1. Among the shown structures P, Q, from which was the value -12500 of helix-only ellipticity at 222 nm (-39500 (n - 2.57) for each DSSP H run of 4 or more, over all residues; to 500) calculated?
2. Work out which structure the value 178 belongs to, where volume of the Cα convex hull per residue in Å³, for residues 59-202 alone was derived from one of P, Q.
3. Identify which of structures P, Q gives the largest calculated value of mean count of other Cβ atoms within 10 Å over residues 99-106.
4. If Kirkwood radius over Cα pairs in Å computes to 27.6, which of P, Q did it come from?
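No lab work stands behind these numbers, since they all come straight from the coordinates. None of these values were measured; they are calculated from a predicted model. Cβ atoms are built from the backbone, for glycine too; each structure is taken alone.
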Structure P
Amino acid sequence: MNQQEANVIAVLIRGLYLNAAEGPWAVAGSPPEDGDERPWSSPLPQEALQIDLSQAISKGELNEEPAARILSEAFSAWVFDRAPAGVEAAKQDNRTEKLPSCVGIRNQDRVERVYWIDRDVDAARKRRAGKNAVCLEGKMAPGCPPAGAEPSLPPGMSASGRAGVVRGRIALVTGGAQGFGGEIVRGLAASGALVFIADLNLEGAQKMAGAVNAAGKRTAAIPVAVNVADEASVEAMFNTVAETAGGLDLCVSNAGILRAGSVLEQDLAEFKLVTDINYTGFFIIAKHAARLLRRQHRTAAAWKTDIIQINSKSGLEGSNKNGAYAGGKFGGIGLAASFALELVEYNIKVNAICPGNFFDGPLWSDPEQGLFVQYLKAGKVPKARTLADVKAFYEAKVPMKRGCAGADVMRAIYYLVEQEYETGQALPVTGGQVMLH
């Protein structure tokens, strides 16, 4: 069994737990023995669930659909043996039942992979390290959000009780090392999620993860390198997610760039760069996120997941001398709506958030490449002589007289995750600057 097939099984296994009991869950897989590709050399724990997937292997390759069926049947039988009234009765009564914490995958007499399951990555890794297969307990209530009180959040991150909807969930944020992405990472982690910080700037993602984990005193963030315009890089990133945590609940496609320029002057290469990252990049992210989430859906049909694009108010209206950016964002909304229609079959919601200007982030305030600098040089603001003139000009455009902040976007994310009856939408978060009709 190769690593790609092992990742497929990890996602299917996580789906079993999401479907069977109040979740979410994390899965930590391990090869047969300390990285050795030989069969597992020591006996599996007595409490482990052992599943033979040889019937799902054809011409040496794992077939996903029969694998999902075999896994589901074996898992249900294991739980049924420990729930005399039957699994479905246990679900209806919302009872606590025993669940396996260790799953061994066999190909006939060979144990090819072992997976350790628990409520979060740290706990699953601890089980793997100690080979602890003591059974788990879970309430048989599929598709429910995690129970419990909302965690304590730093000032400005509260969202009127909504933050709890992401507690314990596994999220990924592209462009998460800085700017809006950094705000989203910090907000999700503070709300109790595990967040993969995906960024071209791996060093920045590592630094962000270190700070977030230190603040939360747990593994709340995991850095991963990605170039969203490179499909191989994106595919490798989602393989890392599957291998590390066993699945995903929320994908936030935030990575983007802006290169302001007049249609009369802008180079085609610069236009293509913006489009490749902001428009094509979202397509690539959504494609591979949806493949992972569809796989998880095979064993967790009731579990709802989310793909959210961080778009822009420029996706709702034109932007003078900024056509590459606005055009890509307009297109992103079209993609979100189209993907929503297709992926609803797999309980995947797809929405876009259209924030106003984040004046305090590097996109605007970077002293060399920030928009205040770019707009001043491009002459986009009439009579502006300084960066302060440009900022004052844009603040005056907002009825609420301030730029958008990270907490504003976090409230929108919580809403879209919580709202089960909303997909294909472009949600403005603009302080009244853009109003839909």
Structure Q
Amino acid sequence: MTDASLSPAAAPRAGLIATDARTRKRNAAEKRFRAYGICAIGVGLLFLVFLFTSILRSGLPAFTQTVIDIEFTVTQEQFDTAEGKMLKTKEYEKLFIAALEGQLQERGLEVAFDGKAIQRLVGKPGGTIRSYLQANPDRLGAPISFELAAASRVDGYLNGRITRDSLVDSRFLQASDLDLIDALQQADIIKGAFNWNFITGTDSGVDNPGGAGLGASVIGSFFMMLVVLFLSLPIGVAASIYLEEFAPKNRWTDLIEVNISNLAAVPSIVFGILGLAVFIQFAGLPQSAPLVGGLVLTLMTLPTIIISTRASLAAVPPSIRDAALGVGASKMQSVFHHVLPLAMPGILTGTIIGLAQALGETAPLLLIGMVGFVAREYPEGFLSGFTDANSAMPAQIYTWASRADPGFYEKAWGGIIILLLFLITMNAIAVVLRRRFERRW
């Protein structure tokens, strides 16, 4: 190269410090992309906060209930007189009304009410009082505090769900009852308390949303998850190990893999139809039983577990297999002694995520009758928990949401909170297991 080849008119190129226009354009595009990502995350978090706020605002009232707390004394003479009457609970109800009137008069509150008004507010308190005194005869003559759950419409009036203008007289609540409720609230006799019955109780039918509970449905979901766990985990892991480690690569295994992937995308209600046809109509298994629900959810969960397990097995480096085979291990020994333990975190994570997905499914349960069944009793034993008719948490939530009474609407939102707590707990367990057993190479 000669000096004549260096043209003084050539423009100098940008160095490492000075950036040219093209580099500045790329940097600006990268900044915009980052800004778009931050905006997308912000919008997603905003919707998430809005969702959780709506759920909590609508569902937290289900965890509280309105109770009438009154203390009065029943003497031995009053007890003997009531037990000698034909209508015993009616006599105890009269004692309750007299004590309530006395406490209102002590506070200077004069409100006229009768036994029917009390029944609309708290049901029939006579039976509760009689049962308590029969079980605790030593409390006769001493002050006894009774905390009676108020009807759901009383709770709705105190929460603002029912107003004087919107109330229509019915056998559940009348306009004259609102004066009594206001007087009881002013006298601090009626108050709010935590509703343990919502967590531990059973469904109460269409006329009593205040007494509805989710306990029996939680037990039903528990037995269904046991069936899903003990069937889908061994079957799914065994199928994954065979397809990934032992099966020959030909068109038949390719067809199986494609169908497994397609099954993972099949709508869940299709599995419900399959369960209705095979397990109930053909096999004759009991309808609305957690065993049938678990079998249906097992079919739905298997593709998810197989896909996640195969991905975990494929993520193990081939050098692990080669090293095991190189020191004389058989193919089965290399898989079960070396590959499978390293893939276990991913397998457990996929299994728990599959169980969480099955726990929240409602559509398959529609077809096998678990939505139409009213779970009013707990199973009598462990084995009967699988075969006796029961409901499940998502099915119970669906049932409450479809009822007309606004009180059941609150119960449905409260059930969603409990279901979300279960799902969040299961996903947290999956994260902990992955971090606990994960190995890096």
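1. Values: P: -12500; Q: -19500.
Computed on structure P.
2. Values: P: 178; Q: 130.
It traces back to P.
3. Values: P: 22.9; Q: 15.4.
Ranking P, Q on mean count of other Cβ atoms within 10 Å over residues 99-106, first place is P.
4. Numbers: P: 22.8; Q: 27.6.
That value comes from structure Q.
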